Structure 1
Amino acid sequence: MHLRNEITNFLQNPNETFNEAWERFKDLLRQCPHHGFSELHQLDTFYNALNTNDQDALDSAAGENFLDKIPRECLSIIESKSK
């Protein structure tokens with residue numbers, strides 16, 4: 001249950017890069033394989049945990065509101081941004 005709360009309350013740390021935040025978020029998901037969160041819920045949680053600059057960068061890469069994309073497209077954008 002503790003890891004589920006960590007996933008739900010995930011926040012990008014002040015000095016954490018986008019890539020570091022994404023890797024840390026994925027690690028939490030891997031540590032809790034039965035978290036039960038849909039892909040959409042995971043993406044929503046991650047996006048809303050980011051600082052404004054990184055949210056804007058994702059919106060810009062999406063060409064619209066990032067969360068209006070389908071999950072597969074969102075993941076593709078995140079993966080290309082985190083390289």
Structure 2
Amino acid sequence: MNKEIISLSANEIAFKIKSQEISVTQTVNAFLKRIEQINPLVNAISDIRKKEDILNEAKKKDLHIEKGKELGILFGVPITIKE
């Protein structure tokens with residue numbers, strides 16, 4: 001499932017999250033694992049928040065979805081920011 005998630009476009013991820021085919025937590029875990037695998041080789045991400053904090057935020061977003069609250073276009077899609 002992880003390889004499947006990381007190969008999706010942002011729009012596809014957002015759709016699958018909104019339709020509850022995948023959770024925000026699953027998505028975040030997939031990308032965190034990929035970062036752990038690849039970043040030592042490419043050093044593309046110089047600073048990352050604590051994994052625990054990221055996963056707690058993902059769980060909160062999953063609860064938001066379960067409650068049926070309105071979601072933004074890319075709600076739950078992991079992003080990185082380049083300086």
**Message:** By the measure relative contact order in percent (Cα under 8 Å, 6 or more apart), tell me the structure among 1, 2 with the highest figure.
**Reply:** 2
**Message:** Suppose Rg and Dmax of the Cα atoms in Å, for residues 13-60 alone works out to 11.3, 32; of 1, 2, which structure was it derived from?
**Reply:** 1
**Prompt:** Computing distance in nm of label points 7 Å out along Cα→Cβ at positions 5 and 69 gives 3.3 for which of 1, 2?
**Reply:** 1
**Identity of the structure behind 85 (criterion: volume of the Cα convex hull per residue in Å³, calculated), options 1, 2** = 1
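Taken together, the values in this text are just the output of simple stated rules run on the coordinates, not laboratory data. Quick caveat, the model's predicted, so the values are computed rather than measured. Cβ atoms are built from the backbone, for glycine too; each structure is taken alone.
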